[in-house]
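Next up: the structures, one after another.
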Structure P
Amino acid sequence: MSDGGDHPREACGVFGVYGPGEDVARLTFYGLYSLQHRGQESAGIATSDGGPVRLRTGMGLVSHVFDEPDLARLQGHIAIGHTRYSTAGGSLARNAQPIVVRDRESGSEIAVAHNGNLVNADVLREDVAAMGVELHGTADTELIAHLLTLAPAGTWEERFHYVMRRVSGAYSLTIMTPDTLFAVRDPLGVRPLCLGRLGDGWVAASETCALEHLGATIEREVAPGEVVQIDANGMRSFFPLGQSDRTAGCTLEYVYFARPDSRLSGELIYLARERLGEELAREQPAPPSADLVIGVPDSGIP
């Protein structure tokens, strides 16, 4: 585990786009740029045109990791991307996401980008090692990717049921196969994930600001426990573990992580922070001797 210093470290950014005919690598680049505030340690983009996954990851900011030749090489009609804070596994180049693994049976590749933290990662690491999997990094994202390939059942509904029954913790995921984009949110909805339309395609992102930056139409949030599947047949969704009335969205999204111009549960973050400040002033009024009231630097100032 890397040293988090004075900063909470749970706020990776994930992005995904299904857009035949679009420059999906460039769209993902701009989407990640809009999510840069959620992670500055590393960035990555994976694309697919139906064949082998094209991948570029690196340490540092989005603008430092990718140049024009990189984006030109990342051809395809599907892409996912990631900006990272090391919540688990340490700040290492081999933990940069998306993480790509190969399905043992089909031979096709699966790429995964993850925002969250699995609380049972140590147990899962032992489980997949016992199944003969050699892990190349220490991030828990790799565990999710391998579990998808190890799932004994054939349909995606059955695969996700197998995985989501085994993982515990927070996860908002964008997942790419050669022909399909998935957007997945854990049953408690701890981390945000939203959907938008861009022309005839679809976009998924951690925050609405990334969708608006691309000119996409915001459709809705991915529901807690929902798997959204997007391919040539359109968009469909399912709930592998059923729908739960109990949710536990992280309040730090409102006060720290999210960008002020994003919306969460329909609420503009900027206005939510203003109202939180008003409530704080009512509960803890400034003493008469105070000269000035200021926000805490590097915090959730509107």
Structure Q
Amino acid sequence: MRRIGIDVGGTFTDVVMVDDASGAVWSTKVSTTPADRVIGAMNGFRRILQLSGSAPGEVGFIGHGTTMATNMIVEGKGAATALITTTGFRDILELRRLSRHDRADLYDLQFKNPRPLVPRRWRLEVDERCRHDGSIEAPLDLEQLHQLAAHIEASEIEAVAIVFLHAYANPTHEQAALELLRARLPDRFITTSHEVNPEMQEYERASSTVINAMLGPVCARYIERFGSQLSAEGFAGELLFMQSNGGLASGEVVAKKPIVLLESGPAGGVSAAVRGCDQLGLGGLLLGDMGGTTFDVSLVREGRPELRTEAVVHTYAVRAPTID
């Protein structure tokens, strides 16, 4: 079997093919096409087939890493997103929370908070309230929700993040809102906090859910179109995407939860470095990954990378398993 690895960066797309039987390796580099990344990825796929003299049907596996998600947040190119939250909590994205990542700016008198992920006019409120123990204090106002759906329907909003207070303890209101909004807005990407990050601490949960929504439309379209074009050219093998935690997931999983792609590209580099540590007998390694948009650093100790459950991407909190 022949396997392909594709890494779509902000500037270049790198492709490697390995023949399991002979051990032969081929590699190539093509330009990434930011306006339509599928074009660059397919150019790389065709180029590696040409270099290796392979037919698409001989390829049994494609592993895909990318910095697309990170670059969208860094460059402010995520989908236009609305946040629907519990009445009184629309400003949680601006209130934020002081974390260990912010302490370098703690005494900076000129410090300015980063721009909120969602402008205030699209941070919408609905009456409902769940307590910390999961009990319902106030029911979800479905009439208000219908009005918000009509407002969004008439706009250019592409994605909706639903974040209700204490939804990690009882997701029934979020589930009801999701069902209603998907019926009213079938062409919009809609995500909920209990699916993305079912944990306490409302700022981190809200930030993660909004980022998932911002990434959703673009990532889902890319995954669908790339898979379709591969199939059209004769590829019938398995296509999996590198996650931030170093694992692989199907396009179907990633399209619903694209936040797992935020450190996809760097995670692939760390995984390769760990393999190199094993082969060279090295106990530790400091890895630098310089791309066209970001520079990532990771430390491998005793042949294993560190894992974390929370990260910061361009000053925004993200709760998702990630290689450090």
Structure R
Amino acid sequence: VDAHGRAGLHRRGEAGLVVGRPCAQTDPRLTDLTALDGRFTPHADLALVLDDDGARHLTEIAPADDTTTRARGGRRAGGGRRAAQQRRRRPERPRTTRVIEGHTAARHRVGERTWDIPVTGFWQGHRAAAGVYARTVADLVARHTDSVGTCWDLYGGAGIFAATLTDTLHAQAVHIVDSDAGALAAAEATFADDDGVEVHRGEVAATIGGLPDAGVVVLDPPRTGAGARVIGQLAAAGPDVVVHVGCDVARFARDLGFFAENGYQTREIRGFDAFPLTHHIEAIAVLVRSNSRPLPRSADRGAPPATVD
């Protein structure tokens, strides 16, 4: 929201807003907010969701402590990399919210299951993405193993992949690991009647050491990727099949390299244009344990063979 209480969209990488122009990516029902101008708090953020029944939900998030550059329409507070690092180190105060339209949670469906996700929480931006990714994960796992026993769903959030592992592949047990309390609350509600699905709240690196052995692991890390530590821990557990979901292809490729160093081969990669009119793509890879020894980090190695849809 700008200084005059008008809703707009952030310029890429900046705090400045574009007001009064349509966005080619979004459903017009989301961004047609002119009738609500004047009801918004200046410099607040807005979370908007269209649920799977077509209803719009709008929650206002109170302004952050540092709104000076928003008023000027410039880049985010401070300049350069060092200032950004300093801001990230500062603890962020909780920001209050108020519902302007709809409800605090939006209902989403994938397959036969439903999730009530907080409007301020995470759900895939593309309306078809959650279902497509779930089917893709199920297909890739089924192509590379005949037996799905115990599974891990790392960075699992509300449990979209836990659902497909349970419902489509009939996993005996699925362990969801995430640090987002709101997402895990949604998972617990969705899987309340499923004895085979267990939720673990905590950072992945600190949690997976206490999980039972798994034959299949699905991980969907944030944009920063999983990283060497988590992948090393995962590989040490020795699952037969790993499905890695990445929303940043550079870090996704880096993570595949870490898997190779730990004795896993990439068998297939599929790409999805889930962010139209941007350079971003979603990538999903399936990896299997190699019979050969892991390559040392210093080895001169080529990329493992892979196919891309």
Inset, instruction - Rank structures P, Q, R by FRET efficiency 1/(1 + (r/R0)^6) of positions 108 and 236 (r between Cβ atoms, R0 = 30 Å, to 0.05) and report only the one at the top, that is, the highest. - result: P
Legend entry - Structure from which 11.1, 28 was derived, Rg and Dmax of the Cα atoms in Å, for residues 12-51 alone, options P, Q, R: R
Inset, instruction - Using the calculated result 13.9 for mean count of other Cβ atoms within 10 Å over residues 180-187, pick out the matching structure from P, Q, R. - result: Q
Legend entry - With Cα extents along the principal axes in Å, for residues 116-155 alone derived as 26, 22, 16, matching label from P, Q, R: P
Inset, instruction - Figure out for me which of the structures P, Q, R the number 12.2 belongs to, where Kirkwood radius over Cα pairs in Å, for residues 164-219 alone was derived from the coordinates. - result: P
Legend entry - Value 4.7, calculated as distance in nm of label points 7 Å out along Cα→Cβ at positions 60 and 196, assigned to which of P, Q, R: R
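Read-outs throughout are calculated quantities, based only on the coordinates presented, and are distinct from any laboratory measurement. Only a predicted model underlies this, so the values are computations on that prediction, with no experimental measurement involved. Cβ atoms are built from the backbone, for glycine too; each structure is taken alone.
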